[in-house]
Structure 1
Amino acid sequence: MSSSNRWRRFTEWEERPLGLDRFAVEDAENGFSVFKSPYDPEPAIEIEDGKLVSMDGRKLADFDIIDMFIARHHLDLDAAERAMGMESAAIARMLVDINVPRAELESLARGMTPAKLADVVSRLSALEIAFAYSKMRQRHAPGNQAHVTNAKDDPVQLAADAATAVALGFDEIETTMRVAGNAWSNALACTVGAAVGRGGVLFQCSIEEAEELQIGFAGFASYAETVSVYGTERAFIDGDDTPWSKAFLTAAYASRGIKARCTSGAAAELLMGFHEKRSLLYLEARCLCLQRAMGVQGTQNGGIDGAPLTASMAGGVRELMAENLLAVWLGLECASGNDTRISESEIRVGAKITPYLMAGSDLICSGFGSIKKYDNSFNASLFNGEEVEDYLALQRDFEVDGGLRPVSEDQILGLRVRATEALAAVLQELGLADVTQAMRSSVVFASGSDETASFSAGQASEISAKIKDHGLTALDVVKALAKQGFREEAENLIFMLRQRVSGDYLQTSAIIRDGRVMSAVNTPNDYQGPGTGYRMTPERWQQVRNIRGTLSRAAVLAAESTGRVDGHPPFRLQSTGPARQGNDPREVVIGVSPAFAERLHQTTAGHPLSDVIRTLTAGIEEGGGIARIVRILHTADTSFLGLTAAKLAGSGIGIGIQAKGTAVIHQADRLPHLNLELFSNAPLISLDHYRAFGRNAAGYARGERPEPVIVPVRGEALGARFHVRVALLYALETELVDPGAKPVDVVAEFGGASA
């Protein structure tokens, strides 16, 4: 909307990414209630003669299938009397009390109805929820999970991207496909890629449940989390399921050594149209009680596909946090959502992940898009391949472990080459397809499928059909890898198959690191306040903080080690003796810092200092002045450089300039920081600006008041871009400061010629 009768800032706001988001109003009648709906039941329980009579206001005879399942398999009637009799506010305080053990709270949860559980966590602020989550999460060390997919279902790219995700530190990787028939090809490709560089990464192929189970039986998957659970009976029935059928399915997975989680999350019932006018939190509390009742290892919750809808409601992001807290409170492993992108606003995206980084989570994302947004067949994740380094920086900023680690370019290229070669060898050995060198090369260097020249979705379907029709298993892949010389990858894959037999990673919150199962059983979360719980080791912290773009003193010195900049001839300022007091009223002194063209040779804008001196001198001369250069040794402060230069100048006007490019025009009779003009944002200063600066200095010398030179700033985060380098540069400057030294006159020598 454009109108002259409107404050233009509103138009500008509408053009920002947030302007694409839409928000929902509270509307209980239509299911848009977050924490409390008028249709939610009040927490209540009746027990007579040791038997349940009613739960949350509903009599036993009126129970639906969800009530019945929760009553039979979740509720601990021995704990219920105490738990339901306690004030919800008192239990909420216990959740944030470091003196109340996690085991005691879990015991209470087993005696609480869904309405009671929801009532308790609804009393916590977002900060309190995050704190309680850090205490109640199951496993000691946090972890993370990646999506590995592409728009073509190209197995070569999948192998390379799976190896990349493994290198980044993901404990689990998950794939799905654009074409359902490509499931087997995708699974084989990711299995091979995940075995490159590191053993022990769990893998899931997300497809229709019966097909997924077959893929798991063949050894191409080690976990499953697409067992959907709902908070209303109609939603279950619409999906042709019941809590009992879901429990049977998870048992089938576990019986074959496949780790299983259920999927639920706020707004699922709303999206399906069967919300019963209940609040999102209450419905999710029912889902989580069901999952605990099923005996499943864990849950993927926190909105999941419904997260954008939940986030559109007031308090919705807090609700997503609250349902994650319910999950860990009930003793479930929690893959805490953060997969579906909830907003076009990067500010909202960053804010949403922050509590999980602070608190840690069994799996912070149940699908971080390790590939680019357009290649994510699950739809764009909260974080995607484009934002991996943003996430790494957040870990470093807060000194927290978000499950990922920086990787070097050489390391990634080596792994991508190895993964594509390994897959090509397997496909050839098993008679599935031939992969040319050109196909592999197009994938190794490609950021996404738009840049690849490998298999199409149709060709992937042919490979997938052969895998299924030939009855190939992961053991066949192991043999193919070993026969083709990929011994390490074969060992990594057979290691995972042995784990399937032992079943150790069927423990709650289990992941595999360094060949060892880590779970809530053998490495439980032991947070009990400051100084306890998970802390990064010095080695892990060194790994996390070693991101790209990190500057050191040595790197800055290396860049400044010569006066020859970008092919310019050598430039130096030759001393001619102590600086004299000028007497020519046209004279403007350029006061340079101690390291100017001595240790430092270019500004932060990249201008060689020789060009800066030439330009300033030319500007002074164009303005009718005479330039003299003085090196000032007792200070590196811009204001004092300028003031000292002004006091030496015959005109009483001086220019002070640091090697990094910051400059002032000063007058001899003014206070140190009351300059005439200032160039503070050195990275934005052009040579034309310096020339105009020189002209203005000459104008002041003539007694004029010229129009100040303004260097335009358009809101750039210059501090983030340059302050590290600036601080290191200034440290190099100040090391050369001699408080007792007097200024010296210098002449500029350009390639042996003086000027």
Structure 2
Amino acid sequence: MRAALLLDPAKIAASLAGNGPSECSFSVVINTDNRLEYLKRTLEGLRYSTHTNFEVCVVAGPTPDGTREYLETLTGRVKVAHCPKRILSMSRNIGIAMADGDVVCFIDDDAVPEPEWLEQLATCFINEDVGAAGGFVYDNTGVKFQTGYVIANRLGYATDCDAPAPHLNFAYSHTYPHLLGTNCAFRRSVLLEIRGFDEEYEYFLDETDVCVRINDAGYRIVQVKGAYVHHKYAPSHVRDAERVVRNWYPLIKNRLYFGLRNATLHHSLREIADAALSDVTSWSESVVEAHARGVYTRADVARFENEASRALVDAKQRASEPQKFLTRATCEAHHSPFKRYPTILAPRERKTICLVTQDYPPGQNGGIARNMFHLGRALAAEGHIVHVLTKSRGDSAVDFEDGVWVHRVSIRHYPAPERSPIAPLEVPSHIWNYCCTMLEEVKAIAAKRAVDVVYCPLWDCEPLGFVLEQKFPVIVALQTTMRFWLDSQPLKRADTDWMREYGEPILAMEELILSRAPLLHANSRAIVKDIGRRYDAKLPAERLFFSPHGMEDWAKNIRPVRRRDKQTRILFVGRLESRKGIDTLLAAIPEILKKHPYAILDIVGDDTVPRPDGTTYKKEFLARSIAQNLRARIRFHGRVEEGMLQQFLADCDIFVAPSRYESFGLVFLEAMVFSKPVIACSVGGATEVVSDGKTGILVPPADAKALAKALDTLISDPTLRSEMGAQGRQRFEDHFTEVTMARDFIAAIERQLKRSNMLGAEQAI
């Protein structure tokens, strides 16, 4: 049966012939079953495609997991069909029938494409003799490759290679180029010519069989070093979340069936059978060994033996029957006109942005980490390609999270520089290793796509490597510095050994970064003024841009727990260290609780931070002689997950964080989102976030009496609390949303890029 028997010949003639890469239209087919959350991530990844001439065809399987209901919300954006059986090849054929693009491209529902995926595949189909193409596939780490260049033989065994194998791509070759099912593209007219997939392959070797038949039909199969896809290995009906096989039947049956269909010109029936039996022996040995380790039960072993026997019998029987290919009826039932998938932003308007931060949620959810989280997601929501580079506590990994590529990088060791940039002082090795590692990671990203800007916080001298090399445009975020931190650490400041090894080098590196960074981001006017004064540094206006932090609206999804008690709940969030003013709060709170018997204090944050004397503020406070009825109303919760943090904010009546210094004070904003009145100190960026007397009360730092008075005022006046909370919420909506933050950031990047281009042109003249 030729293509014309499946679809209108005029449609087939209108395939890709003579089109350039930008004109090539794709139908991206996603076959899904019982993996809704993974599917959402795949669809999100496609919205960043640099090639925009494509449609998305989703074929949902029979499992009722909410996928069908979710796909109904995407009406008008994706094509949707349903497969009545859990047979991947049947689902793939439905996808082919739905397609109206020049090229049908398959990606698994647990995979995410990089932005250039389709663009790089499109270049393969300029020549009419190309029938198929595919790129490289990262495994679930996002760092190592599952497959690169692969060849397969007539028995269905695949082998990794160091180079593509066009020399093996000829009709009826024993070995031929192979494409992985999660990253393969086929000219639609060719798929129709070979009649699509053989629906005997419910899973395993389905795409291998298609590659064989395309090869034998005389078409080229192109293997691309690029067109990257990240495969996340979601559990399925064959393998569980630990990648342990639970269904051996299709793996054994399809090996023999494949050989009987494709290997008879190259192998005897005995050789084909022996290959299948060898597979069974290997599986049997692995099952017995895994049973000894407790992975499988005796029932599992018995089930394996039954499945293996049944699979061999069925394979032989099915190979003698007519093949179950794509039918004309399926094409007529599912085909529909091309429906372009909406991408977020035109590629020419899109920026590639690298955010470098030591900490990032969920490992750390406060301060700089939280701001980077909000900024990254906000920029991605605007359509930009965002990479967050953060320190891994284990092996390196790359994941696609909420539109952001998160690189959790294992820090490598580097030799010290031949000449220290802060000579005669030396850069501490942990800082040098971190900076070099992040610089190399950005270089690896830049090898795939041009990096428009790298954004780093000044804290811990994270921008050092980028400022020294000057290979990438860099924005340095002005944060609380070492000099400010030392203000609350008198013992560290007095420790000459520590200052010589760490303190003084960091101060010197901060000065170097401030003097050389091409652009500085100030989240408050106060931080510019304070850094200029404390470092005796002039920060020119042309190297500065002012933009307050913003955040998403947490209150949209979190509601306060209904309370019938009379309690007034006071909440502190932050590390229990001097800089955060926890000592001031713990000094003020006992008298407040005495006066207000219904008040309680919740303390949320890392309470294990050691004080200079080796103890902690929590232990020191609990050792005090305090009445039990007061002690019971002071609750130390330690660090909590983000959802619990949001609930604490939603449930409190008063938020207090008497920090001795904050460059901005994102934590105040988090409380204002939930319409809470805020008590803060009248220093640093807090004065620009909290409007004294309107959205909260500002008190002098380290003043326990003033803090107690502010608490007393708000506890005593519920109406005032409500009014301040409402004004705080309005202030958030007017000035501090994540959309405003992202757009300010992009405007600053464009201004800086324009300035750099003008300087470059002047230098060229």
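All of the numbers you see were taken from the coordinates with simple rules; none came from a lab. As the structure is a prediction and not an experimental result, all values here were calculated from the model. Cβ atoms are built from the backbone, for glycine too; each structure is taken alone.
Among the shown structures 1, 2, from which was the value 13.9, 43 of Rg and Dmax of the Cα atoms in Å, for residues 251-306 alone calculated?
2
Out of 1, 2, choose the structure whose coordinates give FRET efficiency 1/(1 + (r/R0)^6) of positions 75 and 115 (r between Cβ atoms, R0 = 25 Å, to 0.05) equal to 0.45 when calculated.
Structure 2 accounts for this read-out.
When you work out distance in nm of label points 7 Å out along Cα→Cβ at positions 171 and 259 for each of the structures 1, 2, which one comes out largest?
When distance in nm of label points 7 Å out along Cα→Cβ at positions 171 and 259 is computed for each of 1, 2, structure 2 gives the biggest number.
Comparing FRET efficiency 1/(1 + (r/R0)^6) of positions 51 and 211 (r between Cβ atoms, R0 = 30 Å, to 0.05) across 1, 2, which is largest?
When FRET efficiency 1/(1 + (r/R0)^6) of positions 51 and 211 (r between Cβ atoms, R0 = 30 Å, to 0.05) is calculated for 1, 2, structure 2 comes out on top.
Looking just at relative contact order in percent (Cα under 8 Å, 6 or more apart), which of the labels 1, 2 belongs to the structure with the highest value?
Of structures 1, 2, the maximum of relative contact order in percent (Cα under 8 Å, 6 or more apart) occurs in 1.
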